Structure I
Amino acid sequence: MNKKISVFVGTYSCPILFGTGETFVGKGEGIYHFSLDMDTAAIQQISVAKGVKNPSYIVINNAHTMLYAVNELEEYNGEESGAVSSFRLINGELEFVNAQPSYGTDPCHVAITPDGTHLCVSNYMSGSLSVYPIMSDGAIGTKKQFMQHKGHGSNPSRQKGPHCHSTVFSPDGKFAFVVELGTDRLLCYHVNAEFPVLTPALEPEFFTGSGAGPRVCCFDNAGKHAYVANELNNTVSVLLYNVEQGLFKQLQTISTLPSGVRGDGCAFADIHLTPDGNFLYGTNRGHNSIVCYSVDASSGTLTYVGCQPCGGVTPRNFAIDSTGRYLLCANQDTDNIIVFRIDAQSGALEILHTISVGSPVCIRMYS
């Protein structure tokens with residue numbers, strides 16, 4: 001019997017005003033559930049939780065019993081706010097549990113603390129972070145902590161104010177790093193078992209470079225290096241990580257685009273390492289490609305391997321399965337998800353299957 005894994009996809013389901021000034025009309029119906037055949041890479045739709053407003057970014061808990069989604073909105077229940085929603089996973093089906101206001105506009109990212117007790121929600125447009133307890137039944141509790149960011153960056157059209165984009169945790173779970181696109185910083189916090197959940201670290205921020213526009217960050221398996229996706233200047237920053245103190249030192253900055261290609265109209269979106277740590281991939285919006293780098297095992301630095309077409313337009317989030325065999329890419333503007341085979345030796349991608357999904361943004365998989 002073929003092994004199949006579950007794939008959940010968050011989408012835009014209603015109009016949204018992006019930070020670029022563009023109003024995008026989402027075509028999604030909600031949160032989709034697919035099944036991926038690990039032998040053939042065939043993907044098929046199982047169900048869709050309809051009526052969820054702009055569940056653009058989703059996360060699933062380690063027990064695979066709960067799914068949490070931001071509702072990327074500017075207004076919720078008559079207030080200037082987005083929301084975050086919880087769903088119970090029952091035999092692959094989503095059952096709505098509850099929702100809370102995000103206390104900021106256009107939340108674009110939600111993360112679960114390593115101990116599974118809290119949610120961190122990033123409000124992009126208003127530049128703030130909200131922290132919520134996860135109740136014993138998986139429901140989202142009342143907001144416990146709120147941090148309003150301040151400042152601006154050097155890009156006049158995209159960095160007039162703070163734009164909180166995501167939260168990533170150190171591999172040991174001791175530190176949280178909030179990625180601030182609007183001010184070109186990683187905001188650094190200790191993670192505590194009790195309130196307050198997040199407290200400023202020894203050095204409370206790391207500057208990624210003027211006009212970089214950091215968006216998301218990931219760590220290698222050893223926890224020695226971090227990789228930051230910079231949206232505005234289309235680069236990846238390679239950082240050496242001090243495990244004990246939660247500090248960073250910049251080692252390398254490398255372009256996400258082929259040599260000679262201008263970054264006008266491009267906006268880097270997402271990065272992920274293969275499970276073996278040998279390759280790092282990233283999505284180039286505008287250029288409509290997936291960049292691949294090889295990773296030096298000792299230094300953590302990157303070597304550009306190449307860019308391949310993403311199979312659509314405006315690639316957003318993507319996911320790599322736990323075996324490192326397949327990469328699934330969400331192409332927002334062509335309403336499709338592409339299943340690629342990863343060549344373990346070269347890092348090259350081969351298109352295997354395509355499936356239609358309205359305005360896909362975020363992909364999560366588990367077996």
Structure II
Amino acid sequence: MDVLPDESEREIADQARAFLSSASPTALVRACESGDKYSPELWKQIVQLGWLDTCLPEDQDGLGLPLQYLTLLFEEAGRHLAPVPLLSVMVPLLVLAKYGAAAHAGVLRNVRDGDLLLSFAFQEADGAWSPDSIRMTARREGDALVLNGAKMFVDNFALSDCCLVAFRLEGQSGLTLALVDTSAPNISHVDLVPTAKDSEALVRFKDVRVPLTDIVGEIGKADQAVQEAMDLASLFCAAQLAGAARRATEMAVDYAKIRYAFEQPIGAFQAIQHLCADMQIGVDGAQLLCREASWKLAQGHDARVEISQAKSFANEKCVMACRSAQQIHGGLGFMMEFDLQLWYRRVVSWSLRYGTTSEHRRRIADHLLGHNGKVRLDGYATA
């Protein structure tokens with residue numbers, strides 16, 4: 001396994017970085033915070049560049065590239081704070097491509113053409129990031145299911161046209177997935193105000209009718225699809241964290257070279273040097289763990305432990321890097337007029353999404369301690 005990007009992967013990442021450097025300036029990020037929460041123009045450009053087709057199967061007119069390519073794109077999106085619903089669209093898109101029926105072909109086509117936005121809703125009142133925590137119920141009435149319950153922390157629900165919702169049908173223990181029209185009667189939402197100042201909502205469903213044709217996969221047998229969607233969301237978020245924290249680290253290092261104190265750059269002081277070293281080590285570690293997890297997924301291996309390692313590590317180290325960057329900048333780093341706080345606020349907010357540090361550590365511990373006998377740390381087998 002080689003987690004370092006090859007020549008073609010580096011080319012894709014370089015092209016994405018060059019594009020976002022000009023297309024996603026901080027002025028656009030600030031404007032979206034106080035406006036529509038995303039840039040339709042930037043999203044249209046991303047769609048035209050084929051980002052959504054990157055890992056879709058070739059038999060569905062996708063590019064069929066390994067997941068590592070998409071992970072690199074999420075790193076660049078995080079690095080430039082791209083105000084687009086890339087994660088909330090990409091996760092349900094990949095699930096629909098794998099588990100959807102012929103009836104969803106039109107949805108896939110419209111999403112890839114940029115005419116439809118998706119979101120997904122899994123978390124509930126306790127905020128836990130686990131399929132076991134899903135308690136929302138539905139009952140069957142004729143040719144439809146009737147949903148009742150609430151979903152918390154739904155990213156970009158207010159922007160989306162359809163939402164992939166996980167729930168349990170009455171009388172069944174397994175999960176079911178449905179693609180729900182966000183404008184359907186009896187759906188309401190309350191906009192939340194996360195630190196990132198992006199779009200997040202509490203969504204309530206009260207006797208919401210969902211046609212059986214909108215069910216994704218089989219009724220009561222979507223546990224694997226939900227787990228895969230959660231894993232993808234955690235991985236993509238960790239990649240965004242690594243990209244954003246790397247940019248904050250670069251800003252801090254550059255500032256330490258030009259900010260003088262006692263007639264020398266503050267980067268000459270050992271305390272600042274050690275701080276910068278810790279930041280670099282943390283960001284590199286998060287990035288390498290993301291790439292290891294994406295490689296394992298691309299090879300068809302179980303990567304749940306690696307994903308949890310990447311997300312839990314990124315949650316802590318990327319926040320540390322951004323806090324240290326602000327410390328190096330001093331009071332300047334905390335001023336709203338200065339751009340650094342844009343990275344800090346997003347990294348802090350993203351670190352709490354798609355699984356907290358303690359949740360992902362718990363999954364790693366269950367893997368290590370939940371088996372009798374010896375455990376191989378590479379995750380391939382237990383004895």
Structure III
Amino acid sequence: MIEAADFVEAARRRGFETYAGVPCSFLTPFINYVIQAPALDYYSCANEGDAVALAAGAALAGKRSVAMMQNSGLGNAVSPLTSLTWTFRLPVLLIVTWRAQPGLKDEPQHQLMGPITPTLFETMEIPWELFPQQADEIDAALGRAAAYMDATGRPYALLMQKNTVAPYPLEGSGAPPPRPQGEVRGVPGYERHVTRTDALRRLQTLTPPDRTVLLGTTGFTGRELYALDDRPNQLYMVGSMGCVTALALGLALARPDLTVVAIDGDGAALMRLSLFATLGAYGPSNLIHVLLDNAVHDSTGGQATVSAGVSFARIAAACGYPLALESADPQVLDEVFAASTGDGTRFVRLLTRPGAPADLPRPTATPEQVRARLMTHIGGTK
């Protein structure tokens with residue numbers, strides 16, 4: 001058994017300062033220590049996939065980061081682990097607890113995931129080893145993890161067994177101070193008269209490459225952004241649907257000197273609606289959340305979403321965004337960029353028409369090349 005400080009301080013010396021996760025009883029002393037360490041940042045996420053994407057955003061900024069979860073939560077993290085961190089080569093250290101390890105009795109809900117956890121890591125091409133159980137094993141384990149992550153740009157997992165870390169008390173809840181409900185302006189309900197292309201063109205005008213980063217959600221959004229003007233301050237998501245805002249959050253927290261713009265879609269936002277709560281609690285003022293809502297899954301044939309019955313702005317305001325705008329008038333984009341709100345992330349939902357340009361191209365650069373270009377542009381490379 002080790003003390004929480006033994007591992008965390010050794011990890012800090014190697015640059016691991018950002019932690020995101022979902023608790024497990026095995027992780028309790030570990031999380032309690034991180035929460036109370038002044039030089040470390042812990043972000044409590046609504047699900048494990050969000051934790052991986054947030055940690056990946058810190059990696060995009062050139063920071064070393066950790067995502068923590070119970071092995072049952074690996075199911076929630078499969079999408080970002082296989083189509084975000086793997087695809088873009090964003091290294092994240094995973095600390096995953098091994099509930100229902102073979103030979104140990106555990107709760108019924110863990111009985112299947114326990115035995116298959118190592119196989120799941122291997123299927124996702126994530127190398128793993130047991131979390132160190134003795135203090136003198138820690139530095140070597142971290143060295144192997146860091147060396148692999150630096151060499152490949154991909155995640156490495158430490159599988160934590162029961163009773164690995166000695167108890168560590170938590171003073172208080174560790175929750176961030178709740179933010180007041182924000183201001184909502186604008187009411188949707190009139191004709192969608194602009195296209196997504198119109199909106200993206202305006203967003204590019206509002207985001208000079210030397211001071212901003214634009215992250216476009218998966219599907220046609222990223223492809224249209226690329227077709228309009230392929231700029232070095234842009235990243236085009238592929239897969240990992242719904243994760244663009246968590247990725248943007250991790251980047252914005254790590255790089256307060258940049259304005260980070262997450263361009264979301266209605267289908268993606270609905271898929272990970274819990275991210276609104278995370279962004280409301282932790283979102284910094286240098287992050288702008290833009291939702292382009294055309295009420296359909298455009299890139300898969302135009303199947304309807306249920307966004308027409310949802311006021312995303314009211315949800316954002318209720319979650320703690322200081323300003324949430326909602327309109328079919330494209331002028332609302334200029335308004336959200338011009339607003340000064342102090343702490344917190346600004347939100348805007350612009351209603352747009354369905355449809356995309358004919359023969360829409362795909363980026364010629366690979367996701368890895370787009371990521372590397374962006375990191376070079378913002379000075380995030382080693």
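Computed from the coordinates by the stated procedures, all read-outs in this text should not be read as laboratory data. It should be emphasised that the depicted structure is a prediction, and the values quoted were computed from it without experimental measurement.
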Taking -16000 as the value of helix-only ellipticity at 222 nm (-39500 (n - 2.57) for each DSSP H run of 4 or more, over all residues; to 500) derived from one of the structures shown (I, II, III), identify that structure.
II
Structure responsible for 11, with relative contact order in percent (Cα under 8 Å, 6 or more apart) calculated and labels I, II, III on offer:
I
